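In what follows, structures are represented as structure tokens.
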Structure P
Amino acid sequence: MVREFRVLRAVYPHYRLAPQPVAVCEDASIIGTPFFVMERRRGVVARHGVPGEYRHKTDAPAQMSQALIDNLAELHLIDVEAAGLGTLGRPVGFLQRQVEGWSERWKRAVTDPVPAMDPVMDWLASERPEPKRVAMLHQDYKFDNVMFAPRDPSRMTAVLDWEMATVGDPLADLGLTLTYWSLPEAQRVAGMEASAGWWNRERMISRYEEKTGFSVEGLHWYEVLGTFKLAVIIQQIYARFAHGQTTDPRFSAMGAMARDLAERTGQMIRNSNT
């Protein structure tokens, strides 16, 4: 919580969709944990497809797709050094730490053997690219972490959940976002329903290139990393359920979902080698 407050305090002056933080309290005796207060932003969150407010707008999926990718591009175009954001992360060694850190998280969270994941971790380590640039990253940029104007699906009003934000390779952000465009419908998590009107993966990438001027050469590796990270997150949630730390029945199927994503990630690698 304290780190997220500090991230927002640094990013807010340079990115209009970051809510303004108001105050932070590090005294856990007040409510049992440190906390912070930020301004209220009003909007609509798209958790499972087109929100009801936009059902009458046939072009809402396209407008939301464009708004999502345009505002990711805007975040990545911030001049990190000029904005004084360089202290929010360590760009040198960023991708190595991503691979090593998420691999360790997977190993700690595994409840049953998933043989498909070992070659994925090996491939990510051996094929790790050299970043071409440094940008401000959100690291969990997807539809259910942003808000849209209640009557205008082309306009976002906020980007939320900045606790993992850092400074590093912008293609890592793009690759994670595109995870939700490349998953089979049955495996979609916090993504969109498969229906007409949403931009496809290729159009999202093209728009990102157009808005940023960045090359996306080698993007496949980052998409594999994004899918791998999603598998780890889901497995971590399932591990809590499997160990009795939560009894929420919604989590009971997440072990199978993580295994499916591990298989999916391996297939992405095999497809790249054919």
Structure Q
Amino acid sequence: MSTDEGPAVDCDTAAELLAPLTDLVARAGAAILKIDRRTMNVDGKADGSPVTAADLAADHIIAEGLARLIPEVPAISEERLHLATPPYHASFVLIDPLDGTKEFVAGRGEFTVNLAIVTDGLPLLGIVGVPALGLIWRGVVGRGAERLTVGDDGAVGAGEAIHSRRLPKQGKPWVAAVSRSHGDSRSEAFIAGRPGAVRQVLGSAVKFGRIAEGKADIYPRLAPTCEWDVAAGHAVVVAAGGKVTDSKGASLRFGGWRAGFIVPEFIAWGDKGGE
């Protein structure tokens, strides 16, 4: 059992934290955009994934802000995983300061800043920022979801309520969000089981945002990924009226209960009723 258990964050507290945490994500995104991708160094982690000065700059801003806003709640970042003491039973913050580093290094705009608050194993609050597109999707489960615009300086504009959509009626094509950099055979087979499905190729957690705002129907990832890649988008999709399950329809559990914070598989559905 973790020795770093903090207080449980409930729905009311999460709603109060949404605005200041959104500002943190926006500031982290602005810091990423200041990095010159043409001259930066790209280092490799132990698992072979890349890390850049942009990852570290965003992580520093978020870590500093969380220490000020909610110092009593443990914070787990992909870039500081060595400090984690899982499993977590109450509430914790889960951060990917730059999701889609491969997209960032390649010069594409589909990279995100992901921040989630997880309580009792389930994402409660989620913020997904897309700095290069000037967008943030955010939500608190039970309180709805929003899409916001962000200026180059990190200034956050007014929010617009978003909702996921019902699954296509019989004979209508599905829109499936698929990974640009991490395709897998099981996910392809799942999509192929929906004849005429239209594939929307996207990077990072942008796929969750498209589900939440009703521009895609499903996002299957039936291969292993990590909790920090999923938690923020999970909360946004659920807050917008969808759901995220495993391939058998069961809920996911967050908190480092599997080694390496692994999520074996998931499917994000725009319609919480599923098929």
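Which structure, out of P, Q, was relative contact order in percent (Cα under 8 Å, 6 or more apart) derived from, given a value of 19? Value 19 for relative contact order in percent (Cα under 8 Å, 6 or more apart) corresponds to Q out of P, Q.
One of P, Q was used to compute helix-only ellipticity at 222 nm (-39500 (n - 2.57) for each DSSP H run of 4 or more, over all residues; to 500), and the answer was -14500. Which one was it? Structure of origin is P.
Looking across P, Q, the calculation of P(r) over Cα pairs in 10 Å bins from 0, in percent that yields 6, 27, 35, 26, 6, 0 traces back to P. Tell me which of P, Q gives 3.0 when you compute distance in nm of label points 7 Å out along Cα→Cβ at positions 173 and 205. Source structure: Q. Which one of P, Q has distance in nm of label points 7 Å out along Cα→Cβ at positions 69 and 261, as calculated from the coordinates, equal to 2.3? Label of the source structure: P.
A short reminder: the numbers here are calculations on the coordinates, not readings from a lab. In this text the structure is predicted, and so the values were computed from the model without any measurement. Cβ atoms are built from the backbone, for glycine too; each structure is taken alone.
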